[in-house]
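Read the figures in this text as sums done on the coordinates, not as results from a lab. Just so it is clear, the structure is predicted and the values come from calculations on it, not from any experiment. Cβ atoms are built from the backbone, for glycine too; each structure is taken alone.
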Structure P
């Protein structure tokens, strides 16, 4: 396998607070990586740095051999690095299908402009976009609620819709921030099975920030552990579960 993402000495300071402390990280194409740690350990900040929402104080972000440090969000998304958020960002007064269709159009700026200005062939293009949106909803198992208002969905469904909209951007690397929040154990297991399917069938490399340890241990092939902004451990689920530093970080020994 090839490394598609490399973080080299990545650091982020907010005033006097060091949120991410000189982290090195290599992600291989096609792996499912877990990113865990206690609250405030720097996981979400790290996602913000990788996706361009935050700029590092120091260090480099290398995507497929190319330095993307400090690039704007839209440029990073265009290259295939997409993130979801802990809080859902949906158009609540529109249907589930409309949310995904808009996500597809925004990914393809020309398509969005054609829709706005009524270019020839608009009807055919709209049909293709809707088919793509329906296919993505089916991938995540929520096509049955396509006509429901996004704001009226149960929280677990909103999380899934958030992932579908991210898939509309055709990611190669998908940063999933607490995707199972608000889900029961059965829904969480179904989600994790679908994350594996995204990797196997769509070629997406997922990095998952998740508090549900059972879900992480059962899905991720390699796990990176942060504590107070530092990387304290990395390895297989079995190695991580026995690591003294990890146990100490979580149990506060």
Structure Q
């Protein structure tokens, strides 16, 4: 029996990267998985196939989380396919990866980052969370340790992740006691996207490594346990919280 045996889990952005890792990890723990994607159709189908190979049910759903009509479609498809959703992981986020400095102010990039990270997380939490209330459930928003240190590279990214904390606290109150909502303050994860970022290839990695007490950069697998904790019964008395998991980088007081 897995930790999420026979639970229904919806992971956004699960066609690649951390979302794909999460989808497979939940399946290994006994969950059936709704694999959401926006543009990574091939990746989403491969992830769903992998879930089925583990003996669990899987389906895919496409949609842009920054568009309300799409989010309604994602929620309706998920509940129609499986009858319920027990866990929602709001993994999708935009880091403005091509931006090298705060000096490169581009209104379109700012709008896109805020729309995906804040509006998209809010819409998903609203539509799925409101449907969860009858049976209960948990929502885990993937935030970032950037809210501790700020981002001179892309200030709108730090602002957006602060917004996610506001969404988390607000819906933790609105959906209580049936649905718990928490945010994981994730560290830098060496996904393909991060490895290809300009600043990461020109000294940023070494800087972060030097200032991380645990002396390593996280792999996506390092964040799966904390997500499981927030999604599962071990955190049953936690809601509206921000759980920092960053190897000790940018430590904060109690």
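Of the structures labelled P, Q, one was used to calculate Cα Rg over 2.2 N^0.38 Å, giving 1.04. Name it. Source structure: P. Taking distance in nm of label points 7 Å out along Cα→Cβ at positions 98 and 130 as the criterion, the largest value within structures P, Q is that of Q. Just checking, which of P, Q has the largest value of relative contact order in percent (Cα under 8 Å, 6 or more apart)? Between P, Q, the highest calculated value is found for P.
-0.27, -0.39, -0.85 is what came out when log10 I(q)/I(0) by the Debye sum over Cα atoms at q = 0.09, 0.11, 0.17 Å⁻¹, for residues 58-185 alone was calculated for one structure; which of P, Q is it? Checking each candidate, the match is Q.
Can you spot which of P, Q the value 19.4 was calculated from, given it is mean count of other Cβ atoms within 10 Å over residues 34-41?
P
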